[in-house]
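Please go over the structures that come below.
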Structure P
């Protein structure tokens, strides 16, 4: 089958279009013909080798972490899906590979596609949807609490704003001037134009901050939290708890401890907490997201859709940082 492949880790390198073996289908697997795949910053980081120590993939690697498509075959012990089902998923981290014609996934990672979405729209949801869902579940976000979501016009941001509003939180976000109307339309109550203002001097008394940006923004985010507040970062640095959950060896655990020592120390001094979150595949959670989408509580935000053969151009566009919502590739 045709696929876009990483042969060796190298920053900003093009993916190779080539032939790869058909996926093996285990007893609990579903084989899906891919109709669309979402692009994420994670794809670029994997291609560049940023996670090669903690996610030791065997190369060549098919890239891609979001998928929507049709089930073409199921394993002998699969009970939740059948051939012909329209599904979507974020494959488990050890079985990624959605920039291809087909993929096999464990049925526990898969959910039925929302009936009111196109394949392209559905493919934009799983990774960012599960990220926001798991972060807010982790911090037990409640009605009436205040949450700051950085980069509100990005893939995670556009979904997280909607989910936080659905949960009853007051939502602040940072974005650029040209995206203010977009984030307000998604439910943001307070919008900080980072080109004009410093969020750390405007916002105060927040319960949660969801960070997807760099070191400077991460550290300044501590200032807006009230005592007992929680700073969750999906862009790093990884912390010892993540290393333990991931079963990393002693050396890598020590590396994670050192990488996050500064931000954890500063958080403790201010009476708040810091944690790194790396989302996990979960078909059951995705099914709950499906229900909210079908009820009209959440909607996808797509920026551009590229044809499959233009996957490298799609990756280049994602790298510009100008996308509003998600970038998706479609089959054909």
Structure Q
């Protein structure tokens, strides 16, 4: 966001404003004067990014903050996390209204949709040129790298080569716990399952099935959570009762099943399952695999998250917990989709 656009946002936050009013505000705040057409262009960009809404027509047109501004407003992520959780002015409680907002808001703007669609066409062209044995081999490679990285995000200490030997040869690495090996093997089973099953529509029971595979033999309950849970690094408190948890999952599935954009479905599953925290443990693992299930059933490239920085991933999720802001996570998601198309199922690799 440019300095001008930030000035415009800050002014509109004080109340709906017209073009001339915004022009005066900007020219008072910056040394180099700008024209009305420049402000109009800035407003058009802010509208495209769901930060500002245009009200009325002609000379009477006004601009106001969009109801979804907090979802997309740029934040200085590193500055935000300089403060300890108790000093971040964070939202503490789960907000059911987020589902109503997602019913009417598109997660990706037009430029982002075009970029993701172009990447997906490239993926479709790549995979069309591959024989089935090569596709299976590439899927195995992605499975290994996803199992490694997704487990690593959860604190697993297996490295990538150790993960490969565990998955391909069932060779347990020395110096690691039994639970670490089990976590990785569970990822393999869950990914194999979602490759074969149909996830055209998502439901709480399908999410529960993925969770059961991811937490098999790890002493983690597969029941929906009925007690409060705390999350390290944030003051955010998810819903505490199984009835409310089930209600939130039902509403989430209803919103996602009505979305047409596959990338939007996948991103929202990644964030909202983690936001709801339906299980005592294994929620983010479940969110990543469920998001991939939606991609795969629609013949989109799955994400391995191989190149993602674990700390930045966690920051992006916490930003959604505390501010309901998904901009940083969206940037990481697009980056990971580009990485997946560049690095898997590619005949030119």
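Here, each number is a calculation from the coordinates, and none is a lab measurement. What you see is a predicted model; the values in this text were computed from it and never measured. Cβ atoms are built from the backbone, for glycine too; each structure is taken alone.
Given that mean count of other Cβ atoms within 10 Å over residues 95-102, derived from a single structure, equals 22.8, which label among P, Q identifies that structure? Working shown, then result.
Numbers: P: 22.8; Q: 14.9.
Computed on structure P.
Given that FRET efficiency 1/(1 + (r/R0)^6) of positions 7 and 79 (r between Cβ atoms, R0 = 41 Å, to 0.05), derived from a single structure, equals 0.60, which label among P, Q identifies that structure?
P
Thinking of P, Q, which structure, once Rg/Rh (Cα atoms, Kirkwood Rh), for residues 199-286 alone is computed, gives back 0.95? Kindly include the intermediate steps, with their values, before the conclusion.
On the way: P: 1.01; Q: 0.95.
Among P, Q, the structure yielding 0.95 for Rg/Rh (Cα atoms, Kirkwood Rh), for residues 199-286 alone is Q.
So P(r) over Cα pairs in 5 Å bins from 0, in percent, for residues 31-118 alone, computed for just one structure, reads 3, 14, 26, 22, 16, 10, 7, 2; which one of P, Q is that? The partial results should precede the final answer.
On the way: P: 3, 14, 26, 22, 16, 10, 7, 2; Q: 3, 10, 14, 17, 18, 17, 12, 7, 3, 0.
The correct label is P.
If distance in nm of label points 7 Å out along Cα→Cβ at positions 183 and 263 computes to 1.8, which of P, Q did it come from?
Values: P: 1.8; Q: 3.0.
Going through each structure in turn, the value belongs to P.
Using Rg and Dmax of the Cα atoms in Å as the calculated read-out, with 19.4, 58 as its value, let me know the right label among P, Q.
Details: P: 19.4, 58; Q: 22.1, 73.
Here the read-out was taken from P.
Hey, helix-only ellipticity at 222 nm (-39500 (n - 2.57) for each DSSP H run of 4 or more, over all residues; to 500) derived from one of P, Q reads -19000; which structure?
On the way: P: -9000; Q: -19000.
Structure Q accounts for this read-out.
With Rg/Rh (Cα atoms, Kirkwood Rh), for residues 143-222 alone as the yardstick, tell me which of P, Q scores highest.
Numbers: P: 0.92; Q: 0.99.
By Rg/Rh (Cα atoms, Kirkwood Rh), for residues 143-222 alone, the leading structure of P, Q is Q.
As an exercise: mean count of other Cβ atoms within 10 Å over residues 103-110, calculated from one structure in P, Q, equals 14.6. Which structure is it? Mind showing how you got there, number by number?
Details: P: 22.1; Q: 14.6.
Comparing all candidates, it corresponds to Q.
Compute distance in nm of label points 7 Å out along Cα→Cβ at positions 23 and 279 for each of P, Q and report the one that scores greatest.
Details: P: 1.8; Q: 5.8.
Once distance in nm of label points 7 Å out along Cα→Cβ at positions 23 and 279 is tallied for P, Q, the winner is Q.
Taking 4.5 as the value of distance in nm of label points 7 Å out along Cα→Cβ at positions 39 and 207 derived from one of the structures shown (P, Q), identify that structure. Provide the component values of the computation, followed by the final result.
Values: P: 3.7; Q: 4.5.
Computing distance in nm of label points 7 Å out along Cα→Cβ at positions 39 and 207 on every structure in P, Q gives 4.5 only for Q.
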